[in-house]
Every structure is written in structure tokens, then in C-alpha cells.
Structure 1
Amino acid sequence: MILRPWVILLAAGGSRRFGGPKLLVRIQRESLLRRAARVALGCRPAGCVVVLGAHARRLERELRGLPVRVAINRRWRAGLSQSLRAGIGALPRGAPAALVLLADQAAIGPADLALLIAAWQREPRAIVAARAAEVRGPPVVLPRTTFGALRRLRGDAGARKLLADPRWRVIEVEIPGAAWDVDQPTDLTQIPGFRVLP
């Protein structure tokens, strides 16, 4: 049997720097959130959990018709670690790994996620992280053995603490699109090949 990770799509933030719910911005005729969910499903994972928090009701409507599970992080203001914990908590008991993707990583495509999954399938006990512009981080495949450590995280650090911990073997995969995310409206103009609709 071929191991397939679950995707945890993190989409709970308040978009403070953006000035409004950035995941509702239309890029090439669909919202940033719906596009991210489609990308996640496009890598053929075992399943997909979307973690919502701020603007949850409005964002959940963008996911209609997609085969995803929604987990609501009511403590989204406590930082990224709380969303990770909510996502891990929503996974089925036997999930072998979680591929964590940020919903505002608009330059990531299914082929990028497939590269990460393939590297993890060769070493299923390793963490597999994207590397771009000399930085490693999400999207990242976190094997089941890391779930306990993820549940103990606090604050806004996310899984970067695990990537820096010598106890874990970390494999890096070059994913240039991981260098782009959307924090401010001007970031949308920097994503190669994207056109923002009014």
C-alpha cells in the first residue's frame, strides 16, 4: 500500500497586515482559499483538513463542493501553533503524516506538493520541508512521530522549531514557489503569472 499524507491547510489568521480577509481575494476567478484547497486536493492526499478561525463562516462558504474537512480554531489569536494543534486534532487516528500548507502560499501548485510527498514516501520517518531563497519552511510534511511535539507548541512559531531541532531528520526539497506568500495587498502583484480580479 502506498502511504499518503493528509493535508492540513492553515487558513485561520486574521489578515491583520492585509487589512481584511485576504483569503477571499479573487485570483484568476476564484478565492485564494478555494484555490489553495484545490491545490491541496490536487496532490491526491489521503484527505484534507482546512483549519479556519477568523472570518470562518464567510470562508467556509468558499469550500462548498470540495471534499475537505473543516476544523474551527476558536483560539486563532493565540498564534499559528494553535491552528496546527487544531489540524492535528482533526486528523483520523491512523494518519501517517500531515502535509502542512499555508493558504496564502499562492505560488504553490500540486506538482510542488507531489515532490514533497515523494521525498517523504522514500523516508517516512523524516520531516520533508520546502526550501526557497535559502530558507526552509512550509509547505512541510510532518510524520506521525512529530505529532506529540506539534501539540506542545505555543505561540506563532509554527513547525519551524521542529525544523531547527537536531533530534529530527529534515530533508529539504527545492520549491521556488514557497518563497511567496500574501501578507499585504502589494504581495499579490509579486506572484508570477497571477492576475487579481476586482
Structure 2
Amino acid sequence: MKTASFLEGQLLLAMPSMADERFEQSVIYICSHTEKGAMGLVINDVMSDISFSELLKQLDISVTSPIAEKTVHRGGPVEAGRGFVLHSADYVQETTLVVSETLALTATVDILRAIANGTGPKNSLLALGYAGWGAGQLEKEMKNNSWLTAHAGEEIIFNTQTEDKWSRAIAMLGIDLSMLSSESGHA
């Protein structure tokens, strides 16, 4: 098993004081975090302008049998046209990044074909774009009280209603939302 580095495999939860409105009440799964920077996917921002079936059609992926519609998420502002699939580690390709014992990330068209034809991972979350930080940037934002971290359980990622993920993740930490200030500062 690969050992996690820094915040890899954790959730970032935007604090009420988040200054960047693109990340207001965001829940971000951190896929990679090293001294060179970090990359993650926003898992609670649904795209209303494209569906999974429309995406498959755009990519000219044929479907052999009827498929269940999947939500397409806005994974972040970086490379918004690039697709990423955060999924259970029961599906691994040569290019898959295994993040933890139970979660992996794949960014190829092959995984979309597999999902469309029922041979993909048991659980998956499709996102277009990602959130990225340069060296030291995420650490600075954490020092400035922009983010909380939480355990990234599959339940919150795959089985929680999108609009409830932020409040459920905050509640998992035992934090009363009414006690969080939207003003940042240090004691």
C-alpha cells in the first residue's frame, strides 16, 4: 500500500470565512499533495449544463445497454474541460492513481466506457476540472483558516446527497455550524 503524503486522501472543507466564492462551502477530496503542490476534486458542486449521457455522446462513446444517469461535478476551476473519475479501488488501470486502500483516481476515456457499459468501478464520481495549489499555497491557506480537514469516507463521497456533503462533513468533526465564525483571525 502507498503511504499518504501530507493531506492526500483527506477532505478539505471550506470555512465560512472562505474568501474565494468559487470554493464557498466546498468539499474537496485531495488526490495528491506533495511539497510541489496539491490537486483535488470538488465533490459537492454539480454541473447543470451537461449530463453523463450528453458527455458520452460528445466523446463518441457508444453504450451497449441502458445506463443509469450519473451526475457530472465541477471538480474545480483548473482545466475545466478535462475529466476525472474518483472511484472505488476495485477498478485499476495502468494510468490509475491509487490514493488509498479504497479510493483511486482515473482520468482516461477508458473508465468512462467501462462505467457506461457496466464494467467500471462499484462507486464513482465524475468531475470536469480540478482544484490545484502550487508549492506551499495550500499550507498558507490552511494557516489563514480557510480550510478544515476531515476523514474522507466513501459514505460522504459516494452516498451523501451533493447538497448535504459540506454540512455532513462538518458534523462528522463534531462542529456546531452556528459556532463557526465567518470572520478569520487568530487567538
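Since every read-out is calculated from the coordinates, none of them should be taken as a lab result. Because the structure is a prediction, the values reported are computed rather than measured. Cβ atoms are built from the backbone, for glycine too; each structure is taken alone.
Of note:
- Among 1, 2, structure where distance in nm of label points 7 Å out along Cα→Cβ at positions 25 and 129 as derived comes to 2.6: 1
- When semi-axes √(5λ) of the Cα gyration tensor in Å is computed for each of 1, 2, the one that comes out at 29, 17, 15 is 2.
- Label whose coordinates, when helix-only ellipticity at 222 nm (-39500 (n - 2.57) for each DSSP H run of 4 or more, over all residues; to 500) is calculated, return -6500 (choices 1, 2): 1
- Origin of the value 3, 12, 19, 22, 21, 13, 6, 3, 1, 0, where P(r) over Cα pairs in 5 Å bins from 0, in percent, for residues 65-160 alone was derived from one of 1, 2: 2
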